[in-house]
Structure P
Amino acid sequence: MGPRVGATFAKVSLSEDSEEFSNDDIKSTAGLQFGAVANFMINDMFSIQPELLYVQKGYKIGEDEAYLKGKSNYLEVPVLAKIGFGGEQVRGFVTGGPTLGYWTGGKSTVKFGDMEDSEDYEFEDEDNRLELGASFGIGAAYKVGAGELNLDVRYGLGFSSLYEAEGNEPKTRNRVFGVSLAYLFSL
């Protein structure tokens, strides 16, 4: 087990273009991720890896002089199958599995010219704070001291819409690319 820390590059994806925005209008925004990892070995090649993470997700619509940006904070629990290969000192791995996230809060920022205003997100009844999703990734582990340093690159897909869509409104889902480091040591 051990700590994980890294960066996210997230955006939202619409199930179809809306009257105001298309998927081409939505850009990614950078955020943080950190938390704890446990890796339970089944055999030399296969393990199950549950994690408890704080993950920032979000989006940006517009350019440098005029934009709307949202940043959401999630507590996320991925439970990943991990297949490792390679030698004693350096090993590669692939991961994949379901994720469960809880939207804890966030901030939205509007900028127009010299004016910029930010405010904390206030949840409404149509907000879906529980997110079901999946995560897929690749990485490398390098033996360092009593443990191993893991470089992990992942892509996360949110299956749940962020809001209850009414009528012909498109569904809005998170998409997250993440890069992180973890140091795993045996107990």
Structure Q
Amino acid sequence: MTARQFLELQERRRGGQAAEPAAAARPPKARSKPAHPGPPSVPPAPAVEPLLAMLSHPGRHWVLLMPYAEQMLTSNQRLHHMSVHRVRKRLRADAAGLARAKRLPRLQRAAIFYVLHPRPLTRKRDPGNWADTAKHYVDGLVVDGGLLPDDNHEFLFGPIPVMGTPVTTGLARMTLVVVELIGSGG
């Protein structure tokens, strides 16, 4: 197919509209650097009562606003494995440090909800996409922070995604709600 035949084909596909000459084609726009989201904000604490109502034997509970992270992991990201490793390591260390600072007791069984506080954008959000971040926060609480004997199904119910109130400025934040499970229910 020649260049002329190609242009005629394009014109037919557009319904008779004239094709732009190749010389007049616009160069692709360079991506602009996204605007800084502003200083980190503190989201309001999530409502705990609806979360406790989902469980059959809730005990004590703790609400932990995780430290502000410039980068968190989502299911849709495509990062180099070394970048992912650095982020995972930092998330675990943040959670373990917070568990020690709050002096969380050692529990036998627990349920953990992770509440996503997204950036103030008007699109729909899927808190399940942030499970990668929640998993490493939970690993930091359980393994490094000593919250539970292990993070398998015998000791841990969750982490369960919940959508929270958006932050006013800054990047997304995450709150963990740790609920002690008493008895055989969960």
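With distance in nm of label points 7 Å out along Cα→Cβ at positions 41 and 57 computed over the structures P, Q, the top value is the one for Q, the highest of the group. Consider the structures P, Q: one of them gives 1.10 for Cα Rg over 2.2 N^0.38 Å, for residues 49-160 alone as calculated from the coordinates. Say which. Considering all the candidates, the number was obtained from Q. Looking across P, Q, the calculation of FRET efficiency 1/(1 + (r/R0)^6) of positions 1 and 81 (r between Cβ atoms, R0 = 30 Å, to 0.05) that yields 0.95 traces back to P.
Tell me which structure, out of P, Q, gives 23 once relative contact order in percent (Cα under 8 Å, 6 or more apart) is calculated. The partial results should precede the final answer.
Numbers: P: 23; Q: 35.
Source structure: P.
If semi-axes √(5λ) of the Cα gyration tensor in Å is calculated from each of P, Q, which structure is the one that comes out at 35, 17, 14?
Working: P: 35, 17, 14; Q: 48, 18, 17.
For semi-axes √(5λ) of the Cα gyration tensor in Å, the value 35, 17, 14 is produced by structure P.
For the set P, Q, ranking by FRET efficiency 1/(1 + (r/R0)^6) of positions 97 and 169 (r between Cβ atoms, R0 = 30 Å, to 0.05) places Q highest.
State the single structure among P, Q that was used to calculate helix-only ellipticity at 222 nm (-39500 (n - 2.57) for each DSSP H run of 4 or more, over all residues; to 500), giving 0.
Clearly, the read-out refers to P.
Kindly point out which one of P, Q the value 0.00 was derived from, the read-out being FRET efficiency 1/(1 + (r/R0)^6) of positions 65 and 145 (r between Cβ atoms, R0 = 25 Å, to 0.05).
Numbers: P: 0.00; Q: 0.95.
Derived from P, not from the others.
Starting from the value 19.8: which structure in P, Q was mean count of other Cβ atoms within 10 Å over residues 73-80 calculated from? Matching structure: P.
No lab work stands behind these numbers, since they all come straight from the coordinates. The structure displayed is predicted, hence computed values, not measured ones. Cβ atoms are built from the backbone, for glycine too; each structure is taken alone.
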